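Pasting the structures in now, so scroll down.
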Structure P
């Protein structure tokens, strides 16, 4: 079972996929499409900056290919479906990391790109309980507010 938040309320839903699952043709097409979209989203900033810098297309293609060849769904989140608390904790951690980079004057350093921030956020929520605790408090508050709204 996994948690799924719909309109501010948490529901448990069954997980239908596991390692070794044989995909239908439609499932394979949907996963390939999602993979391409994720690769596009994750590399968009890199490609834009490389094109603007006049980088040779073949070099950009090689880097996109290398990224795509190593791409794995959920790698940043340890390959597991995130519950709402973990998702919010990662969002809070990413915001704090971006703020820290900005305050330190290094936010424009290309070394600290979206992928680096995402990986660092995973490390932060695993080592600093504040983010999971704060996310839990916020999710609980949203759930209570939704219950109140539904009872009106």
Structure Q
């Protein structure tokens, strides 16, 4: 399947953006090999990540996708953020290294009752820094989470 996908990309005259999603794409053993082949074939990369990768891994990814990175999506899981300032530093580092505009970053988080205060704190800084945090309603079986007016 891997080889067939790249044979298809190679056969195309137009440029594609290959969007890596997951789970967490950085955990896939051949992730860097796949990204590198996309770039070598002259196509672009987009990524949806939970942003839990190490700074070293992030830097490695950004170094070879820089001119071929279309956009960067971060699915924020509040329980995984131990230090919000470290999260912001990593976000600014990513923007600087990637050469992307603020509009090319998509930051999402699901609104939960138990995570509301953390989400408010998280929302203030990205907005001040120029990033937009998009809040999603929590999906439950056959609908969405109901929230109080409060």
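Coordinate-derived values only; no laboratory data. Please read all numbers here as calculations on a predicted model, not as lab measurements. Cβ atoms are built from the backbone, for glycine too; each structure is taken alone.
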The value 17 for relative contact order in percent (Cα under 8 Å, 6 or more apart), derived from one of P, Q, belongs to structure Q
When distance in nm of label points 7 Å out along Cα→Cβ at positions 95 and 135 is calculated, the result is 2.1; to which of the structures P, Q does this value belong? Q
Looking at structures P, Q, which one was helix-only ellipticity at 222 nm (-39500 (n - 2.57) for each DSSP H run of 4 or more, over all residues; to 500) calculated from, given that it came out as -12500? Q
If Cα Rg over 2.2 N^0.38 Å is calculated from each of P, Q, which structure is the one that comes out at 1.28? P
At a computed 7.0 (mean count of other Cβ atoms within 10 Å over residues 15-22), which of P, Q: P
The value 1.17 for Cα Rg over 2.2 N^0.38 Å, for residues 7-62 alone, derived from one of P, Q, belongs to structure Q
